[in-house]
1. Tell me which of P, Q gives -12500 when you compute helix-only ellipticity at 222 nm (-39500 (n - 2.57) for each DSSP H run of 4 or more, over all residues; to 500).
2. Check the numbers for relative contact order in percent (Cα under 8 Å, 6 or more apart) across P, Q and tell me which is largest.
3. If mean count of other Cβ atoms within 10 Å over residues 219-226 comes out at 28.0 when worked out from the coordinates, which of P, Q was used?
4. With Rg/Rh (Cα atoms, Kirkwood Rh) derived from the coordinates and found to be 1.15, which of P, Q does the value describe?
5. I have 2.1 for distance in nm of label points 7 Å out along Cα→Cβ at positions 59 and 115, calculated from one of the structures P, Q. Which structure is it?
6. Given that distance in nm of label points 7 Å out along Cα→Cβ at positions 195 and 211, derived from a single structure, equals 2.6, which label among P, Q identifies that structure?
Structure P
Amino acid sequence: MRTMIAPATFCAAAAFAALALLATPLPSQAQTWPQRPVKFIVPFGPGAGADIGARLIADRLPARWGKPVVVENRPGADGLVSIQAFVTANDDHTLWFGPSGSFTVHPFQYEKLPYAPDDLVPIARVSNTILAVGVPEAMKIGTLKEFVARAKAEPGKLNAAVVPGITEFTFDYFVKTARLEVAKIPYRDIVQAATDVGEGRIQIMMSSYAILQPHVQGGRIKALVVNGRTRAPILPDIPTAIEAGFPALEVEGLVGLFGPAGMPLDLRERIATDIRAIAADPAISSRLAGTAQVVNPGGPTEFAAAIEDQRAKIAQIAQTLGLKPKQ
């Protein structure tokens, strides 16, 4: 004889099963991501410091994620080309890898932007690019104070070359606060500027140390200061701009990974943990040091705080210089 289940008993059992199902935790996005290949968009061409850093990290992530990670170079228009490609993708498997200085200056450069600042959400800081100020060795100048004295003694006679973006903003702030008259010479290829400094046609240059390095090692350029808050571990004998007495030149070259708006914090923290583990490998530090970068990993909250500090300083610079965005 078949046993009959009372309707009330059946309903109670069904309700209990439903509650048990609801109580079972579902996999979070942080646990299931990535579900397909991941892309890093880089705002520079192949061989740039950020490009090398992106590829070093991307090469090691598939072992942790089980999916390929590819790097796509999208240089041009002060980083706008790459950011527009990233924002248009609107995909949590398409990330942006580069220096925050590529975009924190945009609101002070352009009245209308094809993206909103909140479209780039910090995931992980990877490294700091070493920025430096150099002069021709032939000038026989040993300190930044000596250069300032020379520039004041020869107003309007010295030329400068500066990388566009946050580097140029910072250098202009230094010139303004130090009350100097220095003419800026524009370059399509900033690498050529380093050659001109080494040959004495340009009297001061501010850029990544990687651009100056071959000429410093060749005895043609003298590096006067680095621009970070602390001395670079690979350049312990070069003082910071703050130590040299010119805090206006202080700027951090923050480089890291960004995701799209709405990417959950737990997922960003998980990605940052993986990147931190990879960056701890001495081989990564050594390779980045060769491109004048210092490994300085940080999670999304820490990275976001550093970027906000950078934005605040840029706003101060823009106000001091009276900058107006292009229409």
Structure Q
Amino acid sequence: MRKLRISLSLIAFLFLGTASRVVAQSTAADSHAQVHALKITILSTMLADEGIGEWGFAALVEADGRKILFDTGARPNTVLENARELKLDLSDVQDVILSHFHDDHTSGLLTLRREFSKSNPKALSRVHVANGIFLERRGHNPNPMIQIKKDYEATGGVFVVHDKPEELFPGIWLSGPVPRAYPEKNYSSGTEVNTGTEWVADTVPDDQSLVFNTSHGLVLLSGCGHSGIINTLQYARGFLRPAPVDAAIGGFHLFAANDQQLAWTASKLKEYQTARILGAHCTGIESVYRLRELLGLTRQTCLVGTIGAVYDLNSGIKTGPIAQ
């Protein structure tokens, strides 16, 4: 009987200790700052009933009084012209995120910096990139960022290189390079990258996303999602908190995904309680509709992104008439 009492005491001690650790971890996770006002407007994608459409991506983030430009489009003038048509002011944007090195996300950077620095020297003067973005490439996708880096720094701008998740502003997190826990091969073949010691297949290791911690859950903003939308969300739910996903916005490189891949992706998005999707750029129109069906979402909660399409934390998604 004495041994039984000791065993029960030990079990109780271990249980209470584990419970305390769980509570402590939960409290720590819930202690992260939250974004209370969030608006994301697409400035570059293929579908347009206003502005200029292109194979590229860019979006303006407005969060709790701060502005961030996420990617800069495929052609030098697209984002500049679309912002003007949409009557969006980029002159007071200091921080830029480049999701990865591909030219359909980086080509507008110099145009925007040169244009808006005329009136504001700090405009678009700080660019956040992930480790690996300046590596030499050969093959299908040579690296434009090697020359862009020289030209951009000549304007007085600076690059900030990230190799891990960073909270840029309260509640606004940059993922940095994303671990590939699942085999989501969401990138094209035919390009090699120089690691410094050898040439290897380019998996776009510099791919990164923005994650917003909100009272509604996590919001993901992605350029191409070469790391995989599920890899990225799982990583974010690890370094931030395992909250439901209020919205996944941007490009997710699912345009060539087969039915089996889309079904698996949808099953994981459902597991994460994903409430809204605004799929632009390389997500693929048919893939967006398939995800809508598989997730049981609606024409109001799962849409194809257009130029000028808006996600708002409180009012949801609004797109141009062509995508409604």
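Bear in mind these aren't lab numbers, they're just calculated from the coordinates by the rules spelled out. The model shown is predicted, which means the values in this text are computed figures rather than measured ones. Cβ atoms are built from the backbone, for glycine too; each structure is taken alone.
1. Working: P: -12500; Q: -9000.
It traces back to P.
2. The structure with the largest value is P.
3. Considering all the candidates, the number was obtained from Q.
4. Considering all the candidates, the number was obtained from P.
5. Only structure Q yields this read-out.
6. Among P, Q, the structure yielding 2.6 for distance in nm of label points 7 Å out along Cα→Cβ at positions 195 and 211 is Q.
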